[in-house]
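*Asks:* As structure tokens, here come the structures.
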Structure 1
Amino acid sequence: MNVEIINIGDELLIGQVINTNASWMAEQLNLSGFSVSQVTVIRDDRGDILASLSGAEMRAGIVLISGGIGPTKDDITKHTLCEFFGSRLVFNEAAYRDVEEIFARRGYAVTELNRQQAELPEHCTGIPNKAGTARGMWFEKDRPGGGKTVFVSMPGVPFEMKGMMTGYIIPKLKELFHTPFIYHKTLLTQGIGESFLAAQIEEWESALPPQIKLAYLPQPGIVRLRLSGTGKEEDIIRAQVDAEVARLEILIAEYLFGHDEETLEEIVGQLLKKKNATLATVESCTGGYIAHLITSIPGSSAYFKGSLVPYANEIKQNILHIPDDLLEKHGAVSREVVTEMALAAQTMFNVDYVVATSGIAGPDGGTPEKPVGTTWIAIATPQEVIAKQYAFGDSRDRNIRRTALQALNMLRKNLKI
């Protein structure tokens, strides 16, 4: 069953707000067996909304709409939906009780503007909103060529939309439409680019059965490989995908670090806990980003002791006691300095492991000998210090992200020894 998504909002078209709703909705629909054929982003404009609804009706059996149903004057979606469906707004008592309850919890009285949130098109089914005042709206309309098209309008606020999608809309769509079983497995790699990875697994990929598809999902520092199997027999599809995953794992073992929704920081934390080991970071070019990733994991206080960001050379000298002559001879971005940083932090924090970084993140600061993107990473362990040089490129944000992920993966590999 084809699905179209229509996202409404001027803010989406001027770059003020990133349209995360479409990607999240498409992912959830795909996991449930629905195929998204088109995503449209339009203004808060009556003509644009009507044209988009008419076009989607001809192409798709399900049309999901987000945005434009709030209480302000620029929110015109409800009125336009009434026009499209030949309906009118009527006061809904159940919806109003929900509005009253939300305002009571917040200690406010319901204003006339907010009271209008309880007005819904007469011929729709209201969808409760546990996180806000705007109810969703479910319509069914006869198609010109026969059959029905389902239209669902939701708030544009992401956490309100997500609650409706998972709690009501997707379950009801699955009751109405029979969809094939879809099974996804994702393998996570680090330390190899997309094209090199594709060349390494080309023979395996060419031999995949037609019901299993491979998608390359690259991002700075990581390439995800997602296998998707589709069919009627759940057990058979699962077994086929799992068998292909096992073959692929052997081919990319050097670069594979996890599966599905795992993260490097989560895996590193699990390994540190298993070893009953402690960690600190000393970060120059990454500016504390590695520490941020590590502490984003609940329970990280069990193994993470702290971080130092010695961005300036005088901090390296005065706090880490890096010798002046070492900095003068080799520069801050060098094996010698990053090694001393790691050893000094190991003593300072009294930890088993340290991740140290020093590099030229850019966009300025590079030289012919050390261009932008040149980075040294050191891992201090209870036995030794391992230091490696990398060349990450000329984008500051990507350099910081790639350095952090490379450092975490270096640590992960060492913790598995």
Structure 2
Amino acid sequence: MQPVAFAVVGVRNFAATHLKNIRRLAAEGGAQLAAVVIADQERNQAEMEALQAEGVTIFPSFAALLEGGSDSVDIITLPVTIPSHFSLALQAMEAGYNVVLEKPPVPTIEQMDRLREVERTTGKFCAVGFQFIHARSIRRLKEVLLSGKLGRIKDMACKGYWPRDVNYYSRNAWAGRSVLDGQLVLDGPMHNALAHFLNNMLFLSGPDMQNSAELKTVRAELYRSRSFITSDDTTCFQGATTTGVNICFYVTHSPSEQVDPYLEIRGTEGTAIWTFKEKVTIKTNAGEEMTFDNEGVDPWLEVMRTAARVHTGELPQLYCTLDNTRSFVVAINGAYQSARQIVNIPDEYLIHHGEGGSARVEVKDINGLMDKAFAARSLLSDVGVPWAVASKPFDVTDFTSFDPFAPLP
């Protein structure tokens, strides 16, 4: 059987990770890096020459790849800008290619549902690069939850506080933007840097090993501590699934110190904890304890491996799909519909550190405030934060249309 032939759009930023993992898979004999799109060939001359020396075909544009790659490329990977996800994935499938689309899938539920329709009509697949859905730790944890060992799941809560500086927000045109050139981006911590960990909870709450939970209501608060961005940088989220699981999420790019993602799951018969190092600890009310980890498996590599195995028919279905990440898009859109606005945190509650590209903002006591809301499974406005603005729950039952520009009630 011929190795599955991949093409990557781009060579910089996260495209470099795609290239690395496809090469790793190729070294095992399961893939071939067949083509790369390099639009700015002058700037990336060294990378282009190195790829050509490997026998990789270089295309000057995405359109050229679609037109010229049909005989040599099986799967196109899209580590591209958030506002281009929808258009490029749609074009690739309609041109006859399978796709690996980097997370977050698309900014709006209309775009998501259109891609799902195109996937069905073309017979091509669109895998989504939420790598932790491919992680052994998450998949084994879901098996435990589905076994009933923890009883009925009451709630899941995750917190993650990752500081970001000016360099992070100036790395490209869309970073920290809600809209760019008329296209929605919604580039906050919940929708980008820490998006995996909201999606993990939706997946873990789902009814089986393939599907994620469906949401019934969403309540969220979106805050901004930086004057030079238009998106949120500090967010709290509360969602109720149709099966009664309370999902809570607390993220900020303006912490006093970094706290890596930490997930707690509470059931009627026990608890589970998942940490960013992929260590899982489970304790039941009956006194049983379990611990496990990722077993040395790299989930970033598994994204590519799974796509290749589905392409060849070795696996019947993808792990992370448009269908099972639809709830993530509903959660994001519902959060904006609930919050209705991104609230500026007053200057008196901010501390500024550094200068130039390393300058960053800290929200005073945000770690403690988020921890308090996390412990209570509440939002910041519920626990007496003076600058917080309360929001109302938004019903996302049968949610199919997102209008962030609708006037405030």
Structure 3
Amino acid sequence: MTARSPALITFSLSFGLILGQLALMAVPALSVDLAVLWQLDATALGWLGGIYFAGYAIALPFLAGAANRMDGRIVYAGAALTNAIACLCVPLFGEGFWGLLALRFAAGIGFAGVHIIGMKLLADRLSGVAQARASAVYTTAFAIGSGCSFLIAGLLAGSFGWQVPFVAAGFGSLLSISMLCLIGPPLAENASRSTRLFPDFMGALRDPEIRRYIVAYGGNIWEVFAARVWFVPVLTFSAAYNSLGNTTWDPAVIAGLSVFVSVPMNLIIAELGIRFGRKTVIFAVSLASVVVCGVLGWQASGPYLVVLFLLLFHSITSFGDVGAIAGGMVAVATGQTRAAALTLFGLIGFAFGFLGSIAVGLAIDLTGGRGEPGAWAWAFAVMAVGSVISGAAMAWKPRRSMHR
């Protein structure tokens, strides 16, 4: 069978990622409506928004271990099917906080296999600059899928009810399985499968550069997911505080469009990282994001258009360097450490995403609630912790550096 081109492999797995993550931001997009429907406080909203990432983090080591013992495409397909079933069950069993919480946890388990196993399938089939650029495209696809998740949830829920976006996401996850047909058969060098239950995590962690990018990704995802989960509530607060009523666009639609602002910047920043050094570029973007969070907290009760502009700018600074971080991880992880490194990369990242979403909710509740301007200042301060961690990871100088 002829080898697949890098472009086809990159497109197939990136498009599959978009299809498989349509449920990712469905709850954040509907958070204000669900809060009214079920009388939820900010902490409960944080749990609903973050539990998806907890399911992801818990399942990932097992899925990665399975991908080491068998064809990764089988693991990917089984995970996508799990995600689809969880989403399609929302209209049947997702009425109420606890039912939706359980199904979101299961959907997160499924998405873990689509996201990181997909990244491994991509990295195993490419090398060099093509591999680095494909990693940037793949993370850009993640941003596009996140935006589509917001948009679809906002548009479908407004017309057909809040359960329908989950049904659409279920069918999207099923369609993602078809993309596996385009990437070709298992690679010859992967024919000998490992018998380990989990990848060799300790072997990967001996490399200080792998540790660097894992920590940076954890900080990045803390901020990115917290910003995504709380985008709609803060915009809703701003509209209410400025007495705008229903005169603005649907916040979920704006949230979806805001994600697309970061897409070209993610590619540009990843390319700048290749040319001028990833560590310097990621550190600069992290520093900028801390500043933007500080201004957002200060202006949370300011004019609506100012808040909207700052949120759009924060979409760039918070997510813009994730392609450079992912490219750095793929570059420093060798064939022997890649499975373990990518597993830890996703596990730590999404665990931080879970914790960040809940931490923001707790900060809001402890400082006055969603209607208090000062609470949002604390919320953005908590979000900024993620970029502080990412920047510190780039500035850290280990005793012995193994990679650029």
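*Asks:* With helix-only ellipticity at 222 nm (-39500 (n - 2.57) for each DSSP H run of 4 or more, over all residues; to 500) coming out at -9000, pick the structure among 1, 2, 3 it was computed from.
*Replies:* 2
*Asks:* Out of 1, 2, 3, which one gives 26.2 for mean projected area of the Cα convex hull in nm² as computed from the coordinates?
*Replies:* Structure of origin is 1.
*Asks:* Right, something else. Can you spot which of 1, 2, 3 the value 3, 10, 11, 13, 12, 11, 12, 10, 7, 4, 4, 2, 1 was calculated from, given it is P(r) over Cα pairs in 5 Å bins from 0, in percent, for residues 185-272 alone?
*Replies:* Value 3, 10, 11, 13, 12, 11, 12, 10, 7, 4, 4, 2, 1 for P(r) over Cα pairs in 5 Å bins from 0, in percent, for residues 185-272 alone corresponds to 3 out of 1, 2, 3.
*Asks:* With relative contact order in percent (Cα under 8 Å, 6 or more apart) computed per structure, which member of 1, 2, 3 shows the largest figure?
*Replies:* 3
*Asks:* On to the next question. Out of 1, 2, 3, which one gives 4.6 for distance in nm of label points 7 Å out along Cα→Cβ at positions 153 and 233 as computed from the coordinates?
*Replies:* 1
Every read-out reported here was derived from the displayed coordinates using simple, explicitly stated rules and does not represent laboratory data. Note that this is a predicted model, so its numbers are computed, not measured. Cβ atoms are built from the backbone, for glycine too; each structure is taken alone.
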